[in-house]
Structures are given as structure tokens and as C-alpha cells.
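Colleague: The next part holds the structures, each set out as C-alpha cells.
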Structure P
Amino acid sequence: MALVIGGPYNSGILATGAHPADGTVPYFNYAPAPPDIVARVAAIERVCAEFDVPLRAAALQFPLGHPAVASVIPGARTIAEFDQNLVLATRAVPPALWQALADRGLIPPEAPLPHGRP
């Protein structure tokens with residue numbers, strides 16, 4: 001059995017970040033994100049920044065760590081968004097980023113990582 005993951009940005013917050021540049025409220029599961037989710041995403045953003053990896057690239061690539069995941073479909077409203085998703089999906093993400101997220105408790109310790117565990 002293979003899985004296709006839709007909505008890897010979790011209805012917005014993993015695309016906009018904890019504090020969207022346009023000043024809007026971040027969304028999680030199709031509702032305004034609760035404070036604990038905003039704080040968790042901000043912490044993930046800090047780790048991504050340490051490795052110079054956009055949050056959106058990490059969000060698109062993380063599900064591919066699970067062996068049952070065959071594809072991730074981020075969706076796009078425009079050709080420009082499609083092009084951005086392609087760049088983000090193919091951007092190099094160092095294995096150390098995934099391990100740092102796990103080490104800091106930002107992803108479950110049992111979660112399969114895109115490059116495996118060291």
C-alpha cells in the first residue's frame with residue numbers, strides 16, 4: 001500500500017510560518033492556529049533557519065521519510081506557486097536538520113526521517 005499526502009502545509013501555517021508576512025493570522029487545520037501550534041511552528045522555523053532551509057521545503061519533504069509515502073501533493077493556485085513548490089520539493093535538506101528537529105522534540109522520536117536516522 002502506498003500513501004499520497006495532500007495538504008502538507010497543514011492548511012497554511014507550514015506555508016506562511018508562525019507569523020505570516022502579510023500580518024494575517026496563521027491557519028492550522030482550517031482554523032486560526034492555537035498558541036501552542038504557533039509556538040511549535042516558530043521553533044521549527046528557527047531550526048530551519050539554522051540550516052538555511054525554508055520551512056516550506058521541510059514541510060514538503062518531511063512526509064517522504066515514511067516508506068509508505070509515494071507522493072506529496074502541495075497544490076497550487078497559479079503557475080508561480082507550482083514553480084515554487086517544484087523548487088522547494090527538490091531543494092537539498094541536510095539530514096542534520098531532521099535530526100535536530102527530533103532531538104529538540106519538534107517531531108516525534110519514532111517518526112521516520114527523510115534520510116533515515118544516524
Structure Q
Amino acid sequence: MQELLDQVERPEAVFVTNHLMTVGVLQAIAQAKLAIPADIAVVSFDDMSWAPLLQPPLTAVAQPAYDLGVESGRLLLSRLEGYKGAARTVTLSPSLQVRGSSTPKRSVVASRR
């Protein structure tokens with residue numbers, strides 16, 4: 001993240017792929033004394049229970065944790081019952097929890113009107 005922030009044209013937004021990296025991104029942005037989302041917007045994958053508590057609250061892609069557990073259990077039981085067929089793919093739909101860390105910049109919003 002530090003390398004991105006050191007660029008002449010630093011990004012307007014970052015999408016972080018896990019919660020541990022999100023902590024590092026937030027630390028680097030704070031150390032650079034940048035404001036979220038005014039200077040850089042942040043979206044994280046895997047919504048954490050503390051994400052809404054941040055200032056501004058963190059926008060995140062939430063995985064359907066309950067459904068992941070249910071489907072994992074079904075697949076495991078199927079194997080335990082002797083299923084030896086081809087691997088199965090299960091697709092679950094995440095949801096986007098839009099919060100303050102991804103608010104568009106005023107100049108962008110104004111230019112679209």
C-alpha cells in the first residue's frame with residue numbers, strides 16, 4: 001500500500017482482498033495523513049464485525065457466512081456418505097455493504113449532474 005501511496009498519481013480508491021490486508025491499508029493511509037474517502041476510497045472483501053465502527057464506516061463485500069457453513073456441511077456429509085463423483089462447484093452470492101469509506105468525491109458527483 002505504501003508503494004501505491006508514494007506514486008505521483010496515487011489511486012483514488014483501493015479494493016482490499018482480505019481483512020488482514022485491510023488493517024495494513026488503513027494503517028498506511030493514516031500514516032500518510034490522508035482522509036478516507038476524500039483522498040482515497042477503501043472497499044474491503046470480507047465484511048468484519050468492526051467495519052461499521054470505523055470512522056468513516058468501511059464499505060465491504062460480505063460473504064454469506066451462514067450459507068458457506070451450510071453448503072460446506074452438505075458437501076462434507078455427501079463425502080462421508082460415499083460420494084466419489086466429480087468435484088462440485090457451489091456458487092454463493094456476496095452482498096455489498098456500502099458505507100462511508102467509498103463515498104464518491106464531490107467533484108465526480110457534481111460533474112455527472
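Colleague: Once mean count of other Cβ atoms within 10 Å over residues 22-29 is calculated for all of P, Q, which comes out largest?
Modeller: The maximum falls on structure Q.
Colleague: One of P, Q was used to calculate Cα Rg over 2.2 N^0.38 Å, giving 1.42; which?
Modeller: It must be structure Q, since only it matches.
Colleague: With Rg/Rh (Cα atoms, Kirkwood Rh), for residues 30-93 alone derived from the coordinates and found to be 1.26, which of P, Q does the value describe?
Modeller: Derived from the structure labelled Q.
Colleague: If helix-only ellipticity at 222 nm (-39500 (n - 2.57) for each DSSP H run of 4 or more, over all residues; to 500) is calculated from each of P, Q, which structure is the one that comes out at -10000?
Modeller: It must be structure Q, since only it matches.
Colleague: Let me ask something else about it. From P, Q, which structure was distance in nm of label points 7 Å out along Cα→Cβ at positions 62 and 86 = 2.6 calculated on?
Modeller: P
Colleague: For mean count of other Cβ atoms within 10 Å over residues 6-13, which of the structures P, Q scores highest?
Modeller: P
Colleague: I've got another one for you. I have 2.7 for distance in nm of label points 7 Å out along Cα→Cβ at positions 38 and 78, calculated from one of the structures P, Q. Which structure is it?
Modeller: P
Bear in mind that the values in this text are calculations on the coordinates, not laboratory data. From a predicted model like this one, the values you see are computed outputs, not experimental measurements. Cβ atoms are built from the backbone, for glycine too; each structure is taken alone.
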